[in-house]
Structure I
Amino acid sequence: MSREHRQQQFEQVLADHGPALARLAAAYERRPALREELLQDIAVALWQALPSFRGDASMKTFVLRVATNRAMTHLARRPPPTAGLDEAVDLPADGPSPEVAADVASRNARLMRAVEDLPLPMKQVMSLALEGLPPSDIAAVLGLSESNVGVRLHRAKAKLRAALVNTHE
C-alpha cells in the first residue's frame with residue numbers, strides 16, 4: 001500500500017469513525033486532557049494497524065477493536081483520577097435551545113459517567129453497544145463468545161439503570 005493511499009484511508013477512517021472514537025474515549029477517560037491523549041494514541045494505533053486490515057470484519061468493527069485495545073493500554077498506565085474542574089462538561093455550541101441543549105448534555109454526561117464507573121468488562125461491552133455494534137461484532141472486538149457478551153450487556157444495563165436512577169434522585 002502506498003503512503004498516499006494509506007494516508008487517504010486513514011483520513012477516511014477518521015472522518016467516518018471520529019465521533020464514535022471520541023465517544024469511546026470518553027467512556028474510558030473522563031478527564032479532557034487525558035481523553036485527548038487517548039484519542040491521539042488511538043489515532044497512532046489506527047495508522048499502524050490499517051495496513052493489517054484484511055476485511056474479515058467491517059471497518060467499524062476493526063477500528064473499534066483497535067481503539068478498545070488502545071483504551072485498555074491507556075487504563076493500565078494512566079495516573080489515578082483527581083476530582084476538579086477537569087470534569088466540567090462542555091455544552092454543545094448549537095442546538096434547539098439552551099435549555100434543551102443543557103438537558104441533553106446533562107443526561108449524556110450522567111450516562112458517560114455511569115458507563116465510565118462500570119467494572120471494566122461491562123464498560124467494554126457497553127461502550128461498543130452504545131456505538132451500535134451488534135453482539136456478534138462486540139464478541140469479535142473483545143475476543144469473547146456472543147453469549148458472554150449478552151450476559152455482560154445485561155448486567156451492565158442493570159447497573160446503568162440503577163446508577164442513573166440514583167443520580168437522578
Structure II
Amino acid sequence: MIELNLLPRAIKKQIIKKTRYVAMVNNALILTAIFLIASALMLASQKYIAHELKMISENNGQMTQPGGIGEINNLMSEASAVQKDFVKWSGILNNFLALLPAGNTIQSINLDRAQGTMTMNGWAKTRDDFLQLKANLENSQMLSEIESPISNLLHRADVDFTMRAKLNL
C-alpha cells in the first residue's frame with residue numbers, strides 16, 4: 001500500500017513540533033505527579049517516625065522514673081508469688097485417675113491446697129473393687145494418711161464410699 005502525504009513541508013514540521021510538545025508536556029505532568037506522590041509519602045513517613053520516637057521517649061521517661069520502676073518491681077514480685085504457689089492440678093488428677101481400677105466411679109473430688117487434703121466420694125461395683133482402689137491409693141506416692149470410714153465396707157455390692165487423704169505436694 002502506498003502512502004500519500006499531500007501536506008506541505010511547513011505544516012508537517014508544525015504537526016511534528018506540536019506532537020513533540022504535547023508528549024513533553026504529558027511527560028512533565030507525569031513526572032510532577034510522581035514527584036508529588038513521592039514527596040507526600042516521605043512527609044507521611046517522617047511524621048509517623050516522629051510520632052513513634054515521641055511515644056518511645058515518653059515510655060522510656062515513665063520507665064526511668066523511680067515510681068515506674070517500683071511499680072514494675074511490685075508487679076513482678078506479685079507474679080512470682082502467684083507462680084510459687086501454683087499447683088498443677090491436672091497432673092495430680094491424671095495420676096489419680098491412673099490409680100482408679102475398673103468397677104469404681106468417682107463422683108466428686110475436693111482438693112484443698114491450704115490444708116493439703118483430698119476428699120473424694122464415689123461408687124464401687126463390689127467391696128473388692130473398693131478395697132483394690134484403697135490399696136492403690138495407699139501404695140501411691142501422691143497420697144498419704146488415707147482415712148476410710150468403716151461404713152465403706154458394710155455392703156458387698158453397690159458400695160457408696162467416702163475417703164479423705166493427705167496430698168503429698
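Assuming 0.00 is FRET efficiency 1/(1 + (r/R0)^6) of positions 41 and 113 (r between Cβ atoms, R0 = 30 Å, to 0.05) as calculated from a single structure, say which of I, II it is. Working shown, then result.
Working: I: 0.85; II: 0.00.
The correct label is II.
Comparing distance in nm of label points 7 Å out along Cα→Cβ at positions 9 and 161 across I, II, which is largest? Can you show the working numbers first?
Working: I: 4.3; II: 12.2.
Between I, II, the highest calculated value is found for II.
For relative contact order in percent (Cα under 8 Å, 6 or more apart), which structure out of I, II has the highest calculated value? Let's see the in-between values first.
Working: I: 24; II: 15.
If we compare relative contact order in percent (Cα under 8 Å, 6 or more apart) over I, II, the biggest value is for I.
Where does the value -20500 come from, among I, II, when helix-only ellipticity at 222 nm (-39500 (n - 2.57) for each DSSP H run of 4 or more, over all residues; to 500) is the thing being computed?
Among I, II, the structure yielding -20500 for helix-only ellipticity at 222 nm (-39500 (n - 2.57) for each DSSP H run of 4 or more, over all residues; to 500) is II.
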* Taking 0.98 as the value of Rg/Rh (Cα atoms, Kirkwood Rh) derived from one of the structures shown (I, II), identify that structure. => I
* Structure fact -> distance in nm of label points 7 Å out along Cα→Cβ at positions 17 and 153: greatest across I, II for structure II
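Every number here is computed from the coordinates shown, using simple stated rules; none is lab data. Note that the structure is predicted; figures quoted are calculated from it, not measured. Cβ atoms are built from the backbone, for glycine too; each structure is taken alone.
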